[in-house]
1. Where is Cα Rg over 2.2 N^0.38 Å largest, in which of P, Q, R?
2. Assuming 19.6, 61 is Rg and Dmax of the Cα atoms in Å, for residues 63-222 alone as calculated from a single structure, say which of P, Q, R it is.
Structure P
Amino acid sequence: MLAKTAKLVYFFAVSAFLLLPVFGFAQTVSFNVDPAYDLLSRTQIEAELVRTTQNLYFYIEKSWWNNLASQEQNNIRIVLFELGEEFTGRIYPVLTTTFGQEPKPGIDRDEKITILIHQMRQDAGGYFNSGDAYSRLQAPRSNEREMVYLSANRVTSPNLKSFLAHEFVHLITINQKDLLRRVTEEIWLNEARAELAPTLLGYDEIFQGSNLEARMIAFLEKPTLSLTEWLNLKYDYGAVNLFAQYIVDHYGTKILVDSLQSSKIGIASLEEALLRQGVSKTFAQLFSDWAITLLLNDCSVGQRYCYLNQHLKNLKIVPTIYFLPRTETTISTVHGSTFWSLNWHRLVGGEGQLSLEFEGNSAVSFEVPLALCDRQNLCSITFLALDSQEKGRLQLADFSQKYNSLTILPFVKSKTEGFDGEQRSFSFSWKTSVGQGAQTEAELRNQLLSRVAQLRAQLAQLQAQLSALFNGQPLPGAVSCTQLNNNLYFGVRNSQEVRCLQEFLKTEGVYPEGLVTGNFLSLTRTAVIRFQEKYASEILTPFGLQQGTGYVGQATRAKLNQLLQ
């Protein structure tokens, strides 16, 4: 199932007769609903049948419906009339022709699909319950119908048809996978196909306000979350949507269709579908191509490193940038990454030879694509060779003279099935060394100042672009305070200071998960430990400590407040 967001703007020009009540009968039915999505956390509601079409039954939560004014009810009847026509004339034929049949007649022996509209939490547009396709002997809370759920609060949204199309793909999937082939699809790939439905139906052609625009914005807020470990957050939907868009751009919708109509699931089904088209490519290679596309989005680098969808032609993530001084120096960083999550680390500056050493966690397998861009910003792609200990090394002579940047894109590729939302983090580190050229102190200073000015100009440009993208709202990565006044520790919840701490730890590069929740739990404690060990000489050594504690006390707060200024 999915929860979605959209602005409420909807208008219909209709004939006068449509303003009159359409039905002269009513049928009330008790339905089980999901308390995780219901606005009042209910498990059961009563709903009234308000419309029947060739393909659909429209039920609406009775208490909510009866509290509406007569004019509001007529307006909703108009919406349901239009939605029913759209489903019969477009959604149903396009999606069944593409992906296959839904259960028909299914558990209730009725070919019509039930749509239940009830009050849901604010971020939900609709959901799907696979248990409804089974008898109550198998699933005790089953409604024993082929059905989907839509939010009453979004019934006048211009994206209502996108919500319905998305949920209908889930109904098709339960038939194609669970009922026909006796396998259950991985959630992330199930959602990826459903996310593609509005695009296939042409609903994303007007980009502003579309489902695709909402998903792109959500992805850019947190682009480093795992593609496959599903948390049911808006960022997850953003990631699988953009991944599906990339697949279809380069391999066509048939890849997703073949993977659906396969007895395999998840990654294995995609690799099988690629082979059917004569494409000998692993999922790791596909994921790597997508990661590079999100960084460069440039067909001139390679045809597989760009989006073809016109609405995504300018999509690029902003990597974490590390400036290398033009003196002999070494920079080391430590990070964490879960399975199939994206990371981008860009090195610029330096002088003379650049040496890069990468070390991953030997308990898993890493892939490390590299994007090397020259002074004309022409980029090439290569891969860092890793040994059995997940270590690799690269050397580039005259780095700053020949190249503008080197971007490292490491990801963990070991897990290929059984994704259950586990957010286990695996450490990786890289160390870079640069040699000093024969330059005077004044030349070094002038070059450094010039480079800083260039970076500031680039940063201002990026901030302006992001500000426009987020309509003036606070930018992702911004820190919302300048001082912490209280000690913070594991178990503190719903704290604005914890939110501020999490925002800052992200900017320090010690909190790769990047979840800003206001709750001080295990991931935050681990990030605090990394921060303390990063500044051990100021936080730990004075107290005779060699390892971080995860407790934000006086010494840790002092360092945090110094950096927050």
Structure Q
Amino acid sequence: MRKGKFHLITGGMRLAMVMVFLFAAGTVKVEPSVDDPLESGADLIIIDSVDAMGPLKRPPVAFFHSRHTEALAQINRDCSVCHMADDKGRLSPKFKRLADADRQTVTDAYHVNCIACHRELAGPKQKSGPQTCGGCHRKNPPVASTWTEIAFDNSLHYRHVKANGEKCDRCHHEYDKQTRQLVYVKGQEGSCAYCHKETPVDETLAIKEAAHDQCIGCHRDRIANNQQAGPVGCVGCHDADDRMGIEVVKEVPRLKRNQPDILLVKTGEETQPPGERPAAMNPVPFDHQSHETYNNSCRVCHHAALQSCSSCHTNAGKQAGDNVKLAQAMHSMTASTSCIGCHQEKQKAPQCAGCHTFMGQKEKPNDQSCKACHMSPLPAYVNLAKLQETRDVAVDLLKARDLETKTFAVDRIPEKVTIGGLSDRFEPAAFPHGKVVKALIDKTRKSKLAGYFHGKKGTLCQGCHHNSPPAEKPPACSSCHGNTVESADAFSPGLVGAYHRQCIGCHKTMGIEKPDSRDCNACHVEKNKG
């Protein structure tokens, strides 16, 4: 397996590096020959440029970009060997052309220049690329891409902020339609992906083209000035293993963009005259600052723009929000950008999954669950049109929350429970009930989210006693699960299956190694058959 190398360029190191324009490197499905080892890399590009001009006469070419850039760097050649610059000095991602002309011109650009370069570099002691049609155009090349997206998270952002002396205009810009120029507007900084989409829109570059032009161009400029810089090759950003070598800042200072610490989530329609306001749930107090620390990018929530949710998602829905109504945007259980959807994802964490994986999804939210967020009506004096006044109310509501996990009195919780209803082969199993309860309490107390939603006695118990109402003495498991392996009810396993699924499944999802789920004697003592 071939892997590229990532180098952190420091001042004083003079390396001839080349710019990389990688636009699409999806995984290639191949049927490798038994005689050829599989080659893989994050720099794999499939050259099939003339495919859009008609059917290919030969198979597309598998091209490892970094292999070529490294070879050129050794003879002090740069990007201009393969890429031409436009009138703005930007290097074209296309090979030996700024735009596609006719089929034959594009074909000749590759055949003439690639073969000529291979012939030039070939020698008795110098390896070079193929010079025949079959050498490049292979039907089933034994190659695969390991390309993955790079996430420009808070750590990377902060390192760039420091490197650029907190000059946000080095990266952030907007397009002024009147002057037809890129301008910087302080306080309006947003993600590149908000304007640069997957494909070009009018005069706006696609995100891949913009990122490679801006990011790698800056890195190359810093290298030329003997300054510390990031990678300029494919693998430095797009190889998962190489990214492990990128420094991660553990304590990232809060991003500065005049964002609120705490706010009241509203529909945007509360400022209408009282008689014209639609009926709505109580506004939700939201700790924005805390949620920033839980996530590694603003785009986790602000997926389209750094604006309030109700700017795009209204009660009625509008085109700017893809007609997704505000209630859907906040409450969807399957969308990771929604409040409930994000909370559902948190339940997949090992310390939560032991209970939530087997509880399944309950029925639709009821009044009680809704009030967990829509806490209480606002005081009559509150003017929702006054921003500071609503924030003050939100602060008071959040302070009133109880974030402590609640359980029944310790002396009322059984320390051990004997499970012996099905003890034909084994002695009754001693279940360390008190120890398990204590462990769950400790885990939930480490999270404000978990603490808040386990704030009522008995809620925590439902991780195991999942189909009975919260109670100090819930019904026995055998009340629902029969004494057979398979129950008549397809959704309710037999008692043995229920115990094993719940206990062993919990251990697996929570990463608990002991007792070993493969060893029956870890929980059961086999009866003496003599």
Structure R
Amino acid sequence: MYKNSDRSDLNGIVTRRKFLGTTALSSAALLSGGMTSFFRHSAFAAGGFDFVEKSIPELQTAMAAGHLNSRELTHGYIRRIQSLNPLIHSVIELNPNAMAIATQLDIERRRGTVRGPLHGIPLLVKDNIATDDQMQTTAGSLALYGSQVPADAVIIQHLRAAGAIILGKANLGEWANFRDDEAETYPLAVGWSARGGDTKNAYDLSYTSWGSSAGSANGAAANLCAAAIGTETDGSITGPSAVENIVGLKPTLGLVSQEGIVPISHEQDTAGPMARSVTDVAILLGVLQSPFGEVLGHQLPSDYTQFLNPNALQGAVIGRDVRFFDYSYYGSGIPGDELTVAFAENALDVMESLGATVVDVDTGDVFAYTSDESLALFYEFRAQIADYLATLTHTSMRTLADLIAFNSAHCAQEMPYYDQDVFLASEMFPGYPNDPAYIAARTHARTAARSGIDSVINSGVDAIVAPHLTNSTGPAVAGYPNLSLPVGIRDSGRPAGMLMYSTFLHEPQLIGFGYALEQALNARQQPQFLGSIVPIPNGGFCTGHGHHGQPHLPHGKIF
């Protein structure tokens, strides 16, 4: 396949990709005090149209009126990526066919065919989502570089059919942050991959980008795309969205196909939309919808934009999940992040002003089942990654043991900052899906998570709220939807986010409530690229001084 014709030695893969150089103009801007104004204004107009911060409907209106075409828009985003990516490492690689695809979609539009709201809209997709084109699908790892996927992921098929342009592959925490718990111990490393480098927070370069959909989040935040697609097992859509001042939705498990996505666990994994507005998230969710499992047979909306109601909170009952408003219980662990609680409280006040009733609720102690969640994930990953690898050609990677050996053999490139304790732990747990220990762990975790949320919703509460970087685990383990919303910018310039979650297939309610709050708060702001890059400390894992002993269970989830 010609997609791999530029394969090179491991030391040079990333730097020899097609787009990583910067222009003299952008380099000068990065080094000057005028960086923010440069990235915000006319230097990135597309065909005379300033596309920065425009929503998908606004872009469609401009294209319908002839003020912009898809080719110009795609070129504008590419120029912006070429200028900003060397700073914030959002994108692993660009789609070399993006401009040609945009040109063809412009021809369709001129002939009177518009496929829908995504026609001609450039999107970034996380690099664990298969694209059968000239781009790689590697989960950020050099171990899968050069491999060939059998087909586009189902959601990529849906996006292409809807007229979306897959602009490029977004950076991520390698293997969706399911390789080592050091990625959680060092929050600055959670967006790092061997292929894409260290994803930086666009608001404060010294702050975390969280994980693992970090490139999808900061790419959308910094206007490197119209919107992006991420994936979550536990916290990887909601967390990066919170720290990058964007909207991210982890859908109900089974609403969006997992086929063609590098797995951690089919019992928790889901792709989802990440964008600068609730409107764009609603548009994307309608296209991504591809039900399976428990969702099959349920009547689903064909268009989620019908729920964008500014009065949706009138008469709603919103639960304040009290455990998580004590940030010492389950916060990010990052100094200063406890200040985000006040922003969530303010958002609740605004919701009350919009007609909602706020009540204190308790969805239970997530620590009662996080160890079982981890144990179940180990079993699931070991088996399911082998199933995924079996679908690939042009690679010798077939099992988790092969990946572990690859990382050890290429330690300097793969393990400069964190090790592979989660891989090693997973390798110790064969027996999926019939081992009684596995069945007990998964059953207990899912039952506890679902009962905690369902008991609150069944009491008459319409949705539940928790602050920034707290309860991703309950909805993730339950398989229930979780919407991350921007609720402000702290004095430090770092964003504050808020989670809103509910029960099975309650996306319509969350979208409505989120939209009403968004219109009232108007919390979305462009990034200012404040602070200085803090180098990640070398972990010493390749010098004989790292910990290669007994693997231990990770605490805190950002998968």
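A short reminder: the numbers here are calculations on the coordinates, not readings from a lab. All values derive from a computational prediction rather than experimental measurement.
1. Values: P: 1.09; Q: 1.28; R: 0.89.
Result for Cα Rg over 2.2 N^0.38 Å over P, Q, R: largest is Q.
2. Numbers: P: 16.1, 47; Q: 19.6, 61; R: 16.3, 54.
Derived from Q, not from the others.
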